[in-house]
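Structures follow.
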Structure I
């Protein structure tokens, strides 16, 4: 007897309903529960086949069915297969977006530098990633496993975790279910010590692995790694005598070459409550290396909670009206520019 797609969908509906209610599931419930648009009689026939194949059992005469161990196994295997596919699709999508975004942001920096005749920078967008979406553990070899952590905004982080002993498929499956059941949808603030202790207790001898995964989740959610910074027009600052002497020029060119001060500027801007246009004159600049300049920044926002910083750096006698106008115009266009690229 063949386990076709219709039988699989009915089995999945039985398992989900039983997990939610703890009660045996009847054909009438499944007819309302699935999108198959099948009659109760047809579903009863399919359930009889599933029972014969060993995927569901009837605990009492005249009662509904409940999943067997074999049924649970198929359900979990299908779920993990779908999740792995989802993770792979998200990776592909992010790679495509990164490539298009990379080209777009380089072009934005270049256009701003040409239009203003100053040095410009733009940071790649940070995603809203305050909550965990999914964890996928997979065995790499006898001594390590790979934890794929997906946070809000579909940001994917990979983390290698060493293991003392070989973990078989059954153990990997149990750890995946344990972690996802208790952590999905939570922010790092909601993952408290009591919850961690409880999960570790349920993990038994594998509590150390659970601890390492939770540490990796915290790192993924709170990661403040360097942003990708795109610059253009750094040599424009040499056109202004007050910035062109050796000491000033070296410091400014170093900031644009090494990008650490620009990274700090972008993170400071994104951490602030005011996301409008900000003008810093001389010592008001929030980072060292730009204290002899004027810096104008703005926060741009794209879809899916993506935010980044645009900055224009020039002399204190810069044309503020032109710079602010150019920035406002660019912010208005950036979202539509991105959609055209998508």
Structure II
């Protein structure tokens, strides 16, 4: 009888151990599944970016993932985030989330702060507002915060600029910048790029030409809007330098277009040239108060290395090649202009 009782309790003990073992396996599998199995689903793509604004809470991060239909199981995401201490370690930025990522992979990425930078392009910019709006559409900094800095006299003075010509501070290019960059951080990055461009050699060349860095940028912006041909930019720059030296008005059509404010304007008429604006270089001598666009490095260098010649005029060629015919005398210029205007009329360009 004692032997049977002993055998019975052994079976009970074995069943108990087996039950504990089974529960352990099931519990362990559930933990493993929460931590390591895929919890990201991205329809029609293999990866997608999310933006986590500065100051976000864990709930807001979770909401971002849910709103973009990424999380398969939001409860397991919260469970793992708590154990990985992510809830109080939120780092803003732009993160690349890939399909099939586990909760551990997602949270490890977000907690590390290893975000993917944004390619911020500064191209085809004519005004400070355009710049601020373009940049703010690409990074977290608001257009208002950027405009405030560009309109701050104390800020612009440190670069020898004014709020009116502060656009001279920017060198157009494509820059890799973190999305959560503030206005101050962005400006500091642009300061680095500005100082990198304005080497001692370039600064010396500007002084030798009798120009400040701002004046170089302003003239370069006009040259850039006159031609897309880098090889003739130094020649055009030379024409404007000649006019400045002789005290002539620049009479640059791109400045009139800027004054009008219609950058789609393809032809400038006498009525346009009557607009009263400091940017109308038909009415006012010298350089306008600020650049009419962000001048590319090729345009800036064209001014610094302008071609020395006797040309005082130029006009677009009537073959619409994008190149210009240059002239020394007004008579020669009028002939070139007549040919070009006749070509415009034939094409019906008004």
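Every number in this text was worked out from the coordinates using simple rules, so none of it is lab data. All of these numbers come straight from a predicted model, not from anything done at the bench. Cβ atoms are built from the backbone, for glycine too; each structure is taken alone.
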Q) Given that mean projected area of the Cα convex hull in nm², derived from a single structure, equals 26.8, which label among I, II identifies that structure? A) II
**Q.** Structure responsible for -15500, with helix-only ellipticity at 222 nm (-39500 (n - 2.57) for each DSSP H run of 4 or more, over all residues; to 500) calculated and labels I, II on offer
**A.** II
Q) For which of the structures I, II does the calculation of distance in nm of label points 7 Å out along Cα→Cβ at positions 124 and 332 return 3.7? A) II
Q. Which structure, out of I, II, was mean count of other Cβ atoms within 10 Å over residues 212-219 derived from, given a value of 18.2?
A. I
